[in-house]
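Have a look at these structures, which come just after this line.
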Structure 1
Amino acid sequence: MSQKFALITGASKGLGKAFAFELSKKKINTILVALPNEGLSELSSLLKKDFGVESVYHETDLTKKENIIDLAKWVNQNFALSLLINNAGAGGSKRYLEADIDYIDMIVQLNVMLTSVLTHQLLSNLKKQDQSYVLNVSSMAAFSPMGYKTVYPATKTFVYNFTLGLQQELKETNVFVGVVCPGPMNTKSDSAERLEQHSKIAKLMLLTPEKVANISIKKLFKRQVIILPNNAIGINYFLMNIIPNFLKVPIITRAMKKEVEIE
């Protein structure tokens, strides 16, 4: 078993937790990162017991730059890193004027600052390995602006563009960078209720976190830069790139308004 490690942010639940299980099944050691008191100790122990891999964890608030720097120093001093999954993020639907400053700041810090700073701080470690990977988690929301989300899709567009630019910069190196753009995932009990208010097309994009993690890792290791987890998302990606904003933004905004009204 290799003593190289994969680091996953936001590893305590949802897609991050699914990544932890998917990598452990592949006998890849993990470094799990999330907020304190979210069950990382138990998850780490479970992965070691069930899959015979090494798993360590680090509890911290990744909205603070100093904590990101401390995390990177700890990793660089103690582990050979062959995979970084920038999964931690924040979002949601809300009327912009009803969003408080802390809510807006959290989205920007996790989706933009964390992704770019942590990657920067761990890149020298990744470059030391024979082959290494970075997987950034964007969103289908990155394909278009939309009202009632406003900040979230803008930050996920950053993740998408950051990935494509970084991959071009690193294409002659041993570090491969990819981005996955999931659609809705049934990670919360009310996801199905919200989807009932939307179109049948939106429902076609719904996948479990486990399925997204499985597809993402497979395609990343096959060196696919843009990872679209299913055909419905692929069709949406194509359409969002050819339909002009003056047509698509009002339509998407109306759907987001329905989501806000449900909540």
Structure 2
Amino acid sequence: MKLSIVVPSFNHAEYIEATLESLFNQRNVEPHELEVIVMDGGSTDHTVSILRKWDSKIAYWVSEPDRGQTDALIRGFARCSGQVLGWLCSDDLLEPWAVREALDYFQAHPQTEFLYGDAIWISRTGSYIRPKKEIPFNWFIWLNDHNYIPQPAAFWTRHLYQKAGGLDAAFELAMDGDLFARFAQHTRPVHVRRQWAQLRSYPEQKNKRLRAQSDQEDRIIRERMGMSFTNPVMVRLRYFAAKAWRVGWKLSLGAYRSQA
């Protein structure tokens, strides 16, 4: 079984080498079990020189103008040959055991089509901020609170990706939430309580700079899933109920405890 990971990138020379190192330093993974595809949007920093350095290990890479991250991911997934897929943004990291454990889980549970683990938040310099240990998938919480699935710690089968129709290019920021919601309409997401990724957090990130657009895309997704926003009071009540449920569930699992 092979896991194909697409790395979308644009002017992330500050981070992308660490991202690639996290992929190519995976433990107990044979070369034929991991395929890395990098889709760079024509970076003007020294990203290309870093990609050339890793050329012998990257299955395919290109640096050319695109129509944004979602477009890059769609084109990258079209080139993937693995039975299992995922993506890793060029400022995030995979833990060294993530690929082996994800592949082993899919092989041991062939009925599973969508899998996600836990993560931690790190700073732009890579220092630990806080844990992102999660709960099993729950539609009410997901719809009324937020998309809590840590994207770099999520993996799915090629069959599910094709069945769900793939990524929707209309989404620029919440493309993962839209995809995961459509996945969940076809199969129950499986949560594994293992730390598989490190999510970088810093002020210049798109989802922070473009918060209003991200929130609007989230609303579109939830409306597609049948959620109504006509009664603001009910929206807030559902939000507080979902938040309380999620926080209580995480507390019961010890999900807020620091690694220290």
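Can you spot which of 1, 2 the value 22 was calculated from, given it is relative contact order in percent (Cα under 8 Å, 6 or more apart)?
2
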Practice problem: Name the one structure among 1, 2 that FRET efficiency 1/(1 + (r/R0)^6) of positions 115 and 211 (r between Cβ atoms, R0 = 35 Å, to 0.05) of 0.75 was derived from. | Solution: 2
Quiz item: -12000 is what came out when helix-only ellipticity at 222 nm (-39500 (n - 2.57) for each DSSP H run of 4 or more, over all residues; to 500) was calculated for one structure; which of 1, 2 is it?
Solution: 2
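Quick one: mean count of other Cβ atoms within 10 Å over residues 51-58 came out at 13.5 when computed from one of 1, 2, so which one is it?
2
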Quiz prompt | Label whose coordinates, when Rg and Dmax of the Cα atoms in Å is calculated, return 18.1, 53 (choices 1, 2) | solution = 1
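Every number in this text was worked out from the coordinates using simple rules, so none of it is lab data. This is a predicted model, so every value here is computed, not measured. Cβ atoms are built from the backbone, for glycine too; each structure is taken alone.
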